[in-house]
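Colleague: Following are the structures in question.
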Structure P
Amino acid sequence: MDADPTDFILSELRQAFPASQYPDWTFVCGSAITSRVHDVTTILASNSTQVRNAVVQSLSEQWLAAYGPLNGVVFDMLVNFIKNCHSYPCMEVRNRALIVSNVALDTPTHSLGTDQMTCEKYFVSNEDFVLYDTTGRQDVVTEQMTAYPFIDLSDGDLKASAKDKYAIFRQNYGPENFPQYVDFGVEVCLDHSDVRLRRNIDNEPWPQAVDALHVQIIPSCGMQIAAPSVAADAMGFVFNCDGQYALDTSNGTACQGVQNSVQCVYANYLDASNPAYAGHTQLARVQQPAVGGDPNRSGASNASFQTLGTQDMAILSVPAVPELAQCFAGGPGAVHIYGLKSPYDFYA
């Protein structure tokens, strides 16, 4: 059987971010979509693939052509058809955030000392893949062909090994430091909308009663921090990096305010030459943590947030590289830095 494709990607990332140049850095790159099948040519040529692709392309084109109430009717048909296809896919795919670190990584329950990890997404959206290729190519994996594997969260979301499906890992700093360790959790995109990390805050099998998620990281394409989904503890951080939309009309400036009921600092990326694409980052710090894993249950409450300042944020433009233009449909992007000269303390 072929090797896991993420082995190669992690190896390349490891070489790109050596400890000599990035001491004490941890990179969460997300996400990479992979699949492993015996014969993809057979899958692409199958009747099931051909029919579902033809139906989706026709519905997509008619949705674009329709107007008025009929536009909404066709769109509903398109979404419902894709959801039905997800229930019996042509192939299983895996959507994983890739982590490379120059600080040794463990899990809350196991000492691994590894420099590489993955965290996996389970919530299937309707936009993780293209619906059809506009140039007519047939060797393309489409949204309606795929489904993600189930992840059992009935006993929490703590990782036990570097490449299991779970979300929460640990950095150990040693008994001579404060804190001695910090627990991180990664929610890929719609998993955050599904309250993945918060749902288990009352029954995560932590080694010690004082343990809790402290840094919640949300790499996404079409998501922002949602107050009901925040699971970080008091003084904890929630960070979102999104590649689909801006939070408001600002562009390339450090901003502070309330977004989606979350007090945060944030910055947007907009490229006038690529108006179909945008992006944002946002950082929030928890004042009072959430109570209860179910936001709708009696007695539950969402996290509240501190007011952070923008004075130590930096937005750096990235020069366009023509040779890479085909890889970045939304333009070259930007680097958003929070805590440029005075990094945030884990615990203030």
Structure Q
Amino acid sequence: ENDGLRPSTNPAFWYVSDDGKEVKFSYQELEYSTKKIASIFEQQCGIKRGDCAIVMLPKIPEFWLVNIAAIRAGFVFAPVNMMMTLKDLEHRFKSLQPSSVIAHESVTDIIDEATKSVTSLKSKIVVSEKPNRKSEWFDLNHCKSDVANHKCATTRSDETLMIYFTSGTTGYPKMVEHTHASFSFSIRDYGKFGLDLTPDNIVWSMADTGWSFTAYNFFGAWSMGGCLFIHQLSKFSSKKTLETLCKYPIDTLASAPLVYQSLLGENLEENKFKKLEFLVSGGDALSKELAEKWFARTGLRLYNGYGQSETTGLIMQQKSFEYRFGAMGKPMPGVNLAL
């Protein structure tokens, strides 16, 4: 940005809270903020390269800042859903044995309960709006750090970057490991070929923070110099979703088929999208009928794809290929696929 290599005036990160308050970060501001947080993790929380942290944060800016800070510091980032029960959390802490947990103030009590017998924990970090005085918890947002002297960890491509828990065929959810190469490069291709993003694009990612589809979209957007848009809704509302698409210059929407199905219940004909032109479906199977209905009512095509938490995207419909309703597309670059 400083050198004029990114011509767009779009921010890197555009966040809207449920009550309409907006926060924007340029790429330079993202760099500064994530260096600050990485310094706090290293210098004040004792988190080292190769350590693992379970992260339980809602759709607030800190989730994305902590994620990038983890990459800077070289520790493993393991996000979990905010709706976890005590039993869910106990299984994850027991399986992963993390050295740290980074959590929102609303879930510190259940985490304290879930980690009573976890001996691996060295630090517990809370993200809160107001200064937090909770015993044994370090308050991330209300401390100072040395940003200027932070040096990014020189991680290898085969070091672990993220760990997700994904539903297994039987038994408890299983851990899925991704390295700095397996995740970063494949999702860069998702942003480049699947979403066809440039610095001029604004992509709204609607996935919850505990799901891997969230990482798809922020890695995809930022690796292409695009803008990631997040609207934090206390609960899903097709009406509010439509209002957001009509108010903000979002041109790319990435969401689950259920969202697109719900939007069909709204008056799409009388509400004009601000800039929406590219729709991507992920997380569940997209039916041919749903794609046809969307096209009939809006003139916009729903682009489908297939992937797994273990593999990232394998097949996607792309703008450069002939579009067919009901198709999943073609293999992503580097994927040798047989059906």
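Colleague: In terms of mean count of other Cβ atoms within 10 Å over residues 74-81, which of structures P, Q is highest?
Modeller: Q
Colleague: Kindly point out which one of P, Q the value 15 was derived from, the read-out being relative contact order in percent (Cα under 8 Å, 6 or more apart).
Modeller: Q
Colleague: Among P, Q, considering only Rg/Rh (Cα atoms, Kirkwood Rh), for residues 114-209 alone, which has the greatest calculated value?
Modeller: Top value of Rg/Rh (Cα atoms, Kirkwood Rh), for residues 114-209 alone, among P, Q, belongs to structure P.
Colleague: Quick check: -5500 is what I get for helix-only ellipticity at 222 nm (-39500 (n - 2.57) for each DSSP H run of 4 or more, over all residues; to 500), calculated from one of P, Q. Which structure matches?
Modeller: Only structure P yields this read-out.
Colleague: Assuming 35, 19, 16 is Cα extents along the principal axes in Å, for residues 202-241 alone as calculated from a single structure, say which of P, Q it is.
Modeller: Clearly, the read-out refers to P.
Colleague: From P, Q, which structure was Cα Rg over 2.2 N^0.38 Å = 1.00 calculated on?
Modeller: It was calculated from structure Q.
Colleague: Still on this structure, please answer the following. From P, Q, which structure was mean count of other Cβ atoms within 10 Å over residues 26-33 = 15.8 calculated on?
Modeller: Considering all the candidates, the number was obtained from Q.
Colleague: Using distance in nm of label points 7 Å out along Cα→Cβ at positions 130 and 258 for the comparison, can you identify which of P, Q gives the largest number?
Modeller: For this comparison of distance in nm of label points 7 Å out along Cα→Cβ at positions 130 and 258, the top structure is P.
Here, each number is a calculation from the coordinates, and none is a lab measurement. Bear in mind the structure is a predicted one, so any value in this text is a computation, not a measurement. Cβ atoms are built from the backbone, for glycine too; each structure is taken alone.
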